[in-house]
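Once you scroll down, you'll see the structures, which are given as structure tokens.
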Structure I
Amino acid sequence: MKILVTGGNGFIGSNLIKKLLKEGHEVVSLDDLSTGLKEYEVEGCTYVYGDIENLLYWKGESFDLCYHLAALARIQPSFDDPMETFRVDTQGVIVVAEWARQNNVKVVYSGSSSKWCNPETSPYATCKKLGEDVLKMYRTAYGCDFEIARFYNVYGPNELVDGQWAAVIGIWRKQIEEGKPITIISDGEQRRDFTHVDDICDALYKIGTNDKKHEDAWELGTGMNYSINEVFDFFQESFGDLEKVHLPDVPGNYRQTLRENDDTLERLEWAPKDSLKDYILSLNK
């Protein structure tokens with residue numbers, strides 16, 4: 001298959017490209033490097049650098065499948081620039097959907113578990129929810145082959161460790177490296193369903209390369225969650241005595257993510273592992 005990965009220089013995109021190439025597919029990446037890194041390039045993939053809106057003007061190339069992972073994928077930065085979040089995370093989906101409709105390309109979209117935590121609490125969550133709505137309209141009105149995969153708190157190799165786009169595990173890795181206190185937002189009792197990127201890529205591959213369709217979305221989480229305080233304990237076990245500082249709560253910081261629907265496991269024969277503690281312990285080896 002010839003496969004396009006948008007956001008191929010990002011955390012999940014770079015890991016997915018490795019899997020796609022290993023499975024023998026021809027892969028092209030489109031990324032504007034706003035959050036992705038050139039150092040995440042994978043040998044054997046063709047890289048095109050530019051904005052997602054350029055996709056509508058691509059001519060002469062025929063693709064079988066598109067993984068649309070390109071997004072501004074963090075809640076807090078979306079409060080600072082809601083218009084750019086809307087342009088990338090919603091308008092970008094419209095561009096991909098129309099391009100795919102015109103060229104008969106299957107799309108697998110990176111949705112967000114924030115859908116279950118009142119999307120109206122942040123620009124990011126709202127825009128990702130709107131992206132889902134766009135794709136559902138296209139598959140209902142036009143019969144497009146579009147699938148939605150909702151991610152739950154992904155971690156693993158190539159996770160960002162600094163800047164506004166880094167998530168908690170990456171942020172803590174950088175703080176430890178620099179000898180700084182670990183920062184915990186609010187009381188630390190908010191719980192997250194942490195899912196390893198290898199399990200995410202395994203599910204994405206299954207969704208993209210078979211004919212099974214979901215009437216709503218594939219839920220990609222482990223079905224277990226940990227409090228941020230429990231995650232801190234894992235870091236303590238891995239790195240020794242660590243100083244921590246609690247910071248005030250922030251807008252959009254929901255109290256829990258947890259995959260509760262098991263149909264992805266049953267219908268895709270997908271078996272995500274609860275490997276968070278082992279991963280954190282491996283960071284200090």
Structure II
Amino acid sequence: MTEAELMTPMRTGEIRIHDESGFEGMRKAGKLVAECLDMLVGEVQPGVTTGHIDDLIRRFVFDHGAQSATIGYRGYRHASCISLNHVICHGIPGDRAFKNGDIANIDVTVIVDGWHGDHSRMYAAGEPKRIASRLMDVTYEALMAGIAAVKPGHRFGDIGAAISEIARKNRFSVVEDFCGHGLGQLFHDEPNVVHSARAGTGPVLAEGMFFTIEPMLNVGRKDAAILSDGWTAVTRDRKLSAQFEHSVGVTKDGCEIFTASPKNYHTPHTVSH
């Protein structure tokens with residue numbers, strides 16, 4: 001076991017509470033991964049392969065002296081997950097080229113000085129269909145509604161309730177097979193952050209908790225299936241899916257978004273190329 005592995009905390013089953021040094025670590029990691037996703041604006045175009053995008057991400061991470069949390073994770077070999085159209089999450093980059101109208105979630109996690117920055121956004125290649133644009137916009141709205149529910153004394157169920165209410169009003173479904181998670185010096189820690197829940201349920205939020213909120217909304221049914229590669233999750237009805245993700249920390253009066261875009265490219269599909 002390496003010195004770094006010996007210093008990495010173990011999962012305890014408890015929700016970890018972090019101090020100001022943890023906030024500082026997460027700010028650095030979150031800023032770098034947000035800068036990485038900013039860099040991709042304009043790169044997702046018809047004819048460009050998902051493998052090329054992954055290569056850009058890999059170079060960016062290493063050129064900035066950081067590590068990729070996904071390369072080598074459970075045998076995974078890429079610096080990102082790129083999930084197109086009806087792929088819900090964990091899409092594997094490769095030779096597939098973007099076509100005009102494709103939408104894609106790009107999910108990247110970096111490690112900076114031992115702290116994890118985990119972030120994803122939706123991108124469009126060319127001109128997406130109207131339903132695809134609406135799905136992306138509503139998914140982002142749902143993410144921000146979930147973040148607005150983060151406050152000491154509230155409960156984790158309040159996050160899922162806020163997200164699922166936005167989805168319900170817009171007649172989209174919320175994927176329940178995947179959830180957000182605690183993070184910090186661990187990639188995946190307690191708690192699980194579900195995106196469809198009843199308000200007033202779940203553990204109480206407290207200052208110093210770090211976790212991701214990453215809702216996945218579908219045009220059709222919420223049901224997911226895993227392909228034979230063991231990673232790629234798709235909608236069972238093959239209808240479109242979208243996802244946005246931020247890493248956040250609970251503050252004394254609300255929350256801090258660690259992965260906010262430095263260039264305000266929070267929804268890159270709306271940014272002029």
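Annotations for the structure displayed:
- Structure from which 20.8 was derived, mean count of other Cβ atoms within 10 Å over residues 180-187, options I, II: II
- Parent structure of the calculated result 17.8, given that mean count of other Cβ atoms within 10 Å over residues 116-123 is the read-out and I, II the choices: I
- Per mean count of other Cβ atoms within 10 Å over residues 148-155, the highest-valued of structures I, II: I
- For distance in nm of label points 7 Å out along Cα→Cβ at positions 204 and 228 computed as 2.6, the structure of I, II it came from: I
- In this comparison of I, II, the computed figure 46, 43, 37 for Cα extents along the principal axes in Å is attributed to II.
- Structure from which -8500 was derived, helix-only ellipticity at 222 nm (-39500 (n - 2.57) for each DSSP H run of 4 or more, over all residues; to 500), options I, II: II
- FRET efficiency 1/(1 + (r/R0)^6) of positions 28 and 132 (r between Cβ atoms, R0 = 35 Å, to 0.05) - highest-scoring structure of I, II: I
- Source structure (of I, II) for Rg and Dmax of the Cα atoms in Å, for residues 124-187 alone, computed value 14.0, 44: II
- Entry that produces 17 once relative contact order in percent (Cα under 8 Å, 6 or more apart) is calculated, selected from I, II: I
- Label whose coordinates, when FRET efficiency 1/(1 + (r/R0)^6) of positions 12 and 84 (r between Cβ atoms, R0 = 35 Å, to 0.05) is calculated, return 0.95 (choices I, II): I
Where a number appears in this text, it was derived from the coordinates with a stated rule and is not lab data. Source: prediction; values computed, not measured. Cβ atoms are built from the backbone, for glycine too; each structure is taken alone.
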